[in-house]
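Engineer: The next part holds the structures, each set out as structure tokens.
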Structure P
Amino acid sequence: MKVAAVQMVSGASLEANLAQARSLLSQACDRGAELAVLPEYFAAMGHRDQDKLAHAEAPGNGPVQDFLADAARTLGLWIVGGTLPLRTGDGTRVTNSSLAFAPTGERVARYDKIHLFQFDNGRERYEEARVVAAGRQPVTLDIGARDGSLWRVGLSVCYDLRFPELYRALSQAGADLLLVPSAFTYTTGQAHWELLLRARAIENLAYVLAPAQGGQHENGRRTWGHSMCIDPWGQVQAQQAQGSGVVLGTLERPRMQAWREQLPAREHRIL
């Protein structure tokens, strides 16, 4: 199955971001992708954390969710909408949610980011928990490819990447493909992004697809980019350093099964 990681440099304008996302999703479709995944906060990268509250949608109702459903249905794609803020019962908090849509336009899964980013090196300071409520539950879904094969997909977001126990739980639930839509900072991405992604692939003998924000944003933030697809042996199939674009990878079940049989590390877990 061919899959696509969509890299963006989102700004504050919802309309402009959705137009760019639609163009990139169309490119992925034209190039044969069956699944396309958008980056974290693809629809809006606001100027302040509180802007997430203004963009928040009610679960199941809103322009971004309508956009994702329409794009999936029109293009005939499985689409995972990176993340978008969804309302909670608390007006001061949203969830940072990844939504999956089938080619019918039906929403088939929702994952709320569990681990919330915090970083302060004296020059850059981030504290996601100020406006985001953490999720609690790992989520997988099954995606049917055109050739009739079935792929189990594990959902995660950005900072989750630093917590291998989440990916082990997804692997134990049968995940063949791990999704990591992200907006890694340039500082942390340069140091750890590829290293962590390849580790998650290797230790779970699973494919990893990581679409990212990649460039200089109008809010002053700089993201690392380097969206990539990684095979279960830890090899990077394809990547894009900076700027918007589409990164394509191919999932091959016989190769994945061969690696899992040659090195049955998942069956040797004790703790």
Structure Q
Amino acid sequence: MSLRSGPLNHENFYISFPHERVVQVTINRPKKLNCIDKTTSREIAKIWELFDEDESLWVAIITGVGRAFCTGADLGEWNAMNKAGVVNDMSAPGLAGLPRRTGKKPIIAAVNGICMGGGFEMVANCDLILASSSAIFSLPEVKRGIVPVAGCLPRLTRTIGLQRTMDLVLTGRNVSATTLHDWGLISQVVDSPADVVRAAVEVAEIMCKNSPDSLIVSRLGVRMSWESGSVEDTVSDLADQWYPRLASGPNFAEGIQAFVEKRSPSWKNSKL
């Protein structure tokens, strides 16, 4: 099943295509501040799998409806599970398939409002984060006897530093989008929730002017350096394993030839 031929409307989210090469997932559970139950989590995780498999789609966006982006897991469901003696599974790839997603194509988080708990864990592993100036972020798990173990703690430590991550996780306090932009987590702050998706689509459109092969390998190189303890190992893996694959594809020659001929390149869908 491809994303274009499958259902677009699901119980708690919907799919759209704001650009011919971009897929958007919009969480749509505003009465519960877009918290995500286990069924919805599995359904969205499947969307990312199909996105990676669909050669015609190069970039994805995730956002929310209403005053929240996502407030994490459905704690009402967790409470029922606890009473039944069931502990929630924290295995990869995590809530909505994002906190420990590896994947191969970029996902942009367009944070329209409240982003806390598992929602924060989701965006911490996205490739770019844009946020409304009114968006609020927090990791309040410590206030509920929980710990955010789905993937964000080491990733935030790598991105914003030890003490800032300690501040977030040990106090559970709210922080603004502007603060996280200053700390280096958010790439762009926009004026209003209505503007954040539009801004994310504009970024995605810029990305889609580039070679889809280069998007995949560039993203991989950045992530390898983020995950690895060795800069040289990452450089070697890129040069020895991925550069030959990149160079053997048609987009490598097309980009160079288009430059020489002073024209826009005509990219082919990636086979990587």
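None of the figures in this text is laboratory data; all of them are computed from the coordinates on show. These numbers were taken from a predicted model, which means no experiment stands behind them. Cβ atoms are built from the backbone, for glycine too; each structure is taken alone.
Engineer: Give the label, chosen from P, Q, of the structure having the highest value of percent of Cα pairs over 25 Å apart.
Structural biologist: Values: P: 39; Q: 47.
Checked P, Q; max of percent of Cα pairs over 25 Å apart sits with Q.
Engineer: Among P, Q, considering only Rg/Rh (Cα atoms, Kirkwood Rh), for residues 5-100 alone, which has the greatest calculated value? Don't skip to the end; give the middle numbers.
Structural biologist: Values: P: 0.97; Q: 1.00.
If we compare Rg/Rh (Cα atoms, Kirkwood Rh), for residues 5-100 alone over P, Q, the biggest value is for Q.
Engineer: Quick check on the output: 15.7 is Kirkwood radius over Cα pairs in Å, for residues 29-164 alone, derived from one of P, Q. Which one produced it?
Structural biologist: Here the read-out was taken from P.
Engineer: Next up: As an exercise: Kirkwood radius over Cα pairs in Å, for residues 173-236 alone, calculated from one structure in P, Q, equals 14.4. Which structure is it?
Structural biologist: Q
Engineer: Also: Out of P, Q, which one gives -8500 for helix-only ellipticity at 222 nm (-39500 (n - 2.57) for each DSSP H run of 4 or more, over all residues; to 500) as computed from the coordinates? The partial results should precede the final answer.
Structural biologist: Values: P: -8500; Q: -12000.
Answer for the origin of the read-out: P.
Engineer: Which structure, out of P, Q, was FRET efficiency 1/(1 + (r/R0)^6) of positions 77 and 125 (r between Cβ atoms, R0 = 25 Å, to 0.05) calculated from, if the result is 0.65?
Structural biologist: Clearly, the read-out refers to Q.
Engineer: Next up: With relative contact order in percent (Cα under 8 Å, 6 or more apart) computed per structure, which member of P, Q shows the largest figure?
Structural biologist: P
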